[in-house]
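The following blocks contain the structures, represented as structure tokens.
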Structure P
Amino acid sequence: MDQEKKLTGYPSIDKPWLKYYSEEAINAPTPECTMYEYIYNQNQDNLDRVAMNYYGTNTTYGQMFEQISRMAGILESEGVREGDFVTVCMINAPETVCLLFALNKIGAVANMVCGANTPEELKKYITDLGSSLIFTIDIFQEKFVQIADEANIKKIVVTNLTQSMSFTNRTGARLLKGMKPLPLPKDKHCCSWKQFFKNSRVSTRTCHISDAPAVVTYTGGTTGGSKGAILSSKAVNSVAQQYILSETNLKRSSTWMQVLPLFIAYGITSSMVIALAVGMTQIIRIPMTESIADFCKKFKPNHVLYGPAYWEKFSDENEDIDLSNFIAPTSGGDALRPSVEEKINKYLQAHGSPHPILNGYGMTEVGAGVSVNFPHAYKFGSVGIPFAKNIITAFDTETGKELPYEQDGELCIQTPSMMLGYVSNTEETANIIRLHHDGQIWVHSGDLGYVDGDGFIYISGRLKRYFLYIKGGIQKKIFSLDIEKVLLKHSKVDNCVVVPKSDDKTFQVAVAYIILKKEFRSSQDIEAEFVAYSEEHLADGYRPVKYYFVDKFPLTKIGKVDYKVLEKLAEEKEYELTK
């Protein structure tokens, strides 16, 4: 495909990223099947390979499909039907993987919730969908017992994290790590996993509707309330297929670390389904219990997808590990600052990794990943190129018109992996999925960024992260990122976040939370130094009225900076305006 000549200067028309893709990747049709059918069809000649390695227990593809069919049959016998929503509040384990595909096989929808949510939040997620059957692990069981009657829950099926471990690993986890299973509550709603799946009925029925709801995953809620995004099988399969067709180094003989939580879209689409559709071995671990260094030493994995914070910690630990086995060390889910990317790349290169960190971009509402750097298509500081069937471009936030290359605007996305909509929230659905003047539908990311002439995407910040500053009758919208960029240039700053705080005189003002570099954390009169720095480098309205020096930022349940918590803390603390 000839992409040498730019036709218009606008990314959505020129699609310059297509020069990096093969004709097969560009023209391949999206799989018109369910998630279950996709991985089943891809592995009929691969049934003896290990699909899942979970703390010493290996499950082959053949065994996995047998377990899925058995679970599906028992779910049907319990009255689960096509279109029913079943709530799954579990952490990474073979049971979670098989349950997810068993529900998909019979056309039911997995409502994937996080056990860290409050009982009230869980009740809302359940009642919004009319979900009466719950699968959970013992550490979360009491939350569901507490809300069972109010949420019209009929049955709570409980398992534990050690159930599928090998005998040695299970014994060690229970004795040495305190993971002894909790007793099942004496409640009419509860039964054990083994009781529920004690029969041996096998399902012979398979749903074939690719665009029906398959999973509900919840947004991180970093700047607003968490919302349930309904994803179809087609959306999930699209993310996996596009990555598989684009990454030339994917092999069945490889191993993939499944460490992202399976209750987030990235864990399902950008991690689990990709690995299983290729036919790799997934090394399944309980999320956030081990560092990247830990499982690199144990398993020498080829593919690792994790958030920036974990990759930064990995490089900071600076352990002497041979990383020549890396095929795709990938980061996504949150911003990766250039200084951190450079630090990670130096560590990877020094320890034999043939590739730098491959940063990607996506959001729950589009099935997670929509762009990524590949070994053959990489630019430092970018979040890569759009997948072959995706279009990503920037629009002017005032006029709504598409912007040419290199110009900052709101990034909008067209993709076959677009969600069906939010649960019980048509207003927010219409706010993010919009029909433009040209008659085309775009997903509005809420992220500021631009596209360069080769089609690489660069993120500038969050559109919603701004505050209103009013002085002399003039209102000004000030973006937090503009302040953060200046503060990050200070030689003592490792990272920073700026949030708004209410103010009687100017409506809102800026408050800065700063993580200093380690060697400066004991500095004296540091706030005065930053006040002087801001006076010199920031205009009126942009200067923070207060600086808080912290060791780390609060994180959401999925590991992103929790701006809402910082805003609440800023409101609760007193300050004096800097004159």
Structure Q
Amino acid sequence: MDRGFKFADKVVLVTGSGTGIGQAIAKKFAENGATIILLGRRKEPLEETKSELENIIGTSGSLAKIRIFPGVDVSDEAAITNMFSTISKEIGIVDILVNNAGVSGPVKLFTNSNFSEFKECIMIHLTGTFWTTIKCIENMKKGSKIITISTFFTEENKYDQRPYRFRTPYTSAQGAKNRLAEAFAWELVPDGIESVATNPGPVHSDRIYKTVYPKAAAEFLRIGGFPGLSSTEIEKILQRLLNVSGEDQTAVDTEIVSVIQELFSEKAKNEDHKSNLSSTLRELLSKTQEIAEKIQLNTKKMIVDKEFLSQEQVADMVVNLSCEKMSKLLNGKIVPNDRVFYPTRPIIGTYLQQNKIDLSSKLIVLIINSSSEKNHRRSKSIADFLVNKSKQLVVLTNDSKDLSYYKDLHSHSVNLSSETAVKKIFKLIRQKFSAIDGVVLMTGEYDYEVALNSLNRKQWDGLVEKYLFVPALITRESVISMSPEGALNEPSLFTGSIGSVIIVGPDSPAGGKISGVVRARSEIFRGALRPFNATVNQELRDVVKSNIRQYLLLPGNIEGGPTNEAKITKMISSLLSDPNSGNNQTIFYVDES
């Protein structure tokens, strides 16, 4: 046996290991004698990585082996399940799982993000991490490790969150991943399996230089404008030109000609117009590159030595966290290795200075996304208060059976998981009454006594739908409904729009002697909604200069005592009355005041 190596006789599974950070991690483990399992969606990068690892193994003289599983998307339930079935039969125990797979996701103002892309990003980062971990645990023994890679943008402080503009699905998923890693650590103590997460900051990679920063720059220009072009034209042009950015001038010029012919066919018939357009498109691409470089430079200024991490440094961190002493010392922790000093506004509070509440001119939509008796009691109490104070109250339930609770109110049922259905009902409300002034979504609570590793995939997907997809969809459609028509294509129209979007819950666990594992489980989706809230509000406030705010009310308290329902109603009423009454505060723990 090759026991001279730190990870001799260990089997390490690295998700998303064909390129980038995942490949660097695999190489580092191979240098230390580990047998590596590689998986990813594309076969060619995995084959190339396998070849490189075999060279490392051959040079080092270890007895390690490499196994690849191409065509495996971590969000694909069947693919992951089948892969681990094969691993169980042909390889055996997995000693270390590294949850690394990820995508940049849409880099767009959240109102303009494609919702299917939003969901895909969440599915890969969050659900992929959950399901891979669940299936891997079945192949683990005492002493095994789970290392989850997240992002520094969801590192939470007491009074603030780090917003990451144009990256709402990314921040939501990563925030939940941090809390998921903590919850797994608590749950797996009896099994002797440890779970640690690490939050790298900016890392030298093609993804950040060629995708994230240029797309963010393009979005700034789409919103801020560029002389001679509409926002829609800017978007379509840069979708094409960024694909050839960095290539030789001939390739860029060829693509510019193609774009002009396709998007400006009438103008292109005139040589002068064609020439002017060509110059405009070159200037637009140059400005995009300039802004991307500025974003990169500004980020570097927030790092103590003004240097991004290398992929090898992240790999070193992961290998160190996988060592016996370190993983035991840091079990259940989220380890930052970003060194980024990122100043933010404090946004978390417990109460508001209650001003005079006036809802007499307000159209308010109350949405109930849970059929629990507790949630109906709370929602009905809020509805009874609002109907007497507002100009018009519309109640929406996810289940038609729940309409009986609200039969004395203007109520409808709608499939809250359907983007088409939600768009339709918001459009109908606006057409029948007027622009919507306030939306309140009651998420309800779920049973924190249920262990994560007892959930099947359908149950987990239901939780993600209820506590992340639905709140995101409702928030987006609410903001659009509170803004002038055409704001999606002309972002300047968002400026000055006013309204309140309030998400209530999920609640803290209640009762005496709440265990650490229950507290950890309860934070997973609250941990998704907090960075979502921070990012959405930064975009609404600082990017499009609107007066629309999204608020997150998290009922319950640290003692596990009962929720003060009157406080929730009062807080909702105040935020609906004056959308900016919270000032910078947008996340409230109402029962802690």
Structure R
Amino acid sequence: MDVNNAPDHPAPGQYTHPCAWDVPLAELTVPDLLDRAAREAPGAPAIDFMGRTYNYAHVQQDARRVAAGLAARGIRKGDRVGLYLPNVPIYPAAYYGAMMAGAVVVNFSPLYTVDELSAQVADSGARLLVTVDVASLLPTALAVLEGSALETLVVGSLGAMLPWPKRIALKVLGRKALAPIPQRADVLRWNDLLAQPGAELPPVTRDDLALLQYTGGTTGRPKGAMLTHANLASNALQVQAIDPRTGERDVILGVLPLFHVFANTCVLNRTVANKGCIAMLPRFEAGQALKTLQRVRATAFPGVPTMYQALLDHPQLAKTDFSSLQVCISGGAPLPAPVRETWEERTGSRLVEGYGLTESSGVVSTNPYEGERKQGTIGQVLPHTRVRLLDKEDPSRPPPQGEPGELVIAGPQIMQGYWNRPDAAKDAFADFDGTRWLRTGDVAQIDADGFIAIVDRIKDMIAVGGFKVFPSQVEAVLVEHPAVKEALVLGMPDAYLGEMPRAWVTLNDDVPPATGEELAKWLNARVGKHERVSGVELRAELPKTMVGKLDRKALRAEVLPG
């Protein structure tokens, strides 16, 4: 089945978002998004950081000074500039400024160790790295500077970004949270990087590489997805196009980490495209997120399912005013129905599930913000995006009629390939009917209305005596039990069947507890014979990725060492 809502291939009844089929995608680069916002609304707030506001004119001016400073220090078109930053106000200036200079931004997680950061700096060939004087970041960045080909480290001052009262409190109470910035030729302070605009900058086109975004990956070492200006700007405008609130007051709670592709598109670029305000938080802490949401009267909140669960569990939830909040977007992992239902009941805001990948610049599909949606699906594709199913074993053909298949995607947001990995890039695409399709590795079904349901990851499927078991389907049943908060299911070696599913769960605090034996008995009565688990193990917590979604890979490494 091929669902396509591109202007020249309208698919009536396939898409219910209130946007026209012929939504244009403006011929913009990523910095053009910021330039347009600063030109049309220079005084509008772009960032709220702990109560301090930065308007669009300020952010654009800093971005231009970053571009000039990079050019003055020998950064040329195509050079890689790394961002090793939490969500702080200098992130947008460094991000857009590097791209204005023709450089390629490389996002690095603030949670990386020295070895992890060193490996990706080496793989990307980054010449310059931007970070802040936080004790958990600066020593790591300095260690990488010592032991790699990295040439320059630029360090911002966290205190200088805060409003005065918090700046004073940081000096008095937070000295251990900061690290001293050394005086050396290859370490610059943020203000030393900024130069007055005037340097000659190279022309930047939509076909130029803009971002290397490393994949988390379920196996093997991370790969750098090569995303162009056209990929990123198109995806921001695609997400903006399906939002019926465009043109209205737009304040987004920016607690998803900007180094991640989900936030890079949905929090940063989409909001800038809409001239909205990002209420930025350096990390997710449920109490602080609730206070900020109420203080700024946020209208939107993108997050991962575990964030919504954490907010629901927080005692301040009942005292928080959610009257301004209109829509919440969940991504990164399947959204359990109980979480969605409880969130909407307690906050009065709509929570919709979407889907995307690093390789798709962030977003492929979402359930409508208004109108019909279908629980258990990732919604319908964005404008100008096509999806179809191919056979799980042979991507040169479609799956048997009525059977699920591997979801493949074509659209303006799809990456160009993997950095220095032509072998991996070749395997990432399938050529079918004259189109280059991105292979997602996700098994899916598509209904007559174009709603897509992800069945599972191909690599996560469990082979039980010749039958294929999708762990996400077993997990979806488990979380229906009132005692279960989170669940992960893995295939464990079995001498007779090859593999047997086994579950690991955390429990809710506000309901009577259950034992692993009770949960296994309850679950096995509700699933097929081949889906029955060999046991359920209780955990105080399950491993999570850097963006807060459940980490199947980490659990597998723990329980199946080697």
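Structure above, values below:
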| item | result |
| --- | --- |
| Which of P, Q, R yields 2.8 [distance in nm of label points 7 Å out along Cα→Cβ at positions 62 and 150, calculated] | Q |
| Among P, Q, R, structure where distance in nm of label points 7 Å out along Cα→Cβ at positions 422 and 494 as derived comes to 4.5 | R |
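The numbers here are math on the coordinates, done by the rules we state, and not lab data. Nothing here was measured: the structure is a model prediction, and the numbers come from that model. Cβ atoms are built from the backbone, for glycine too; each structure is taken alone.
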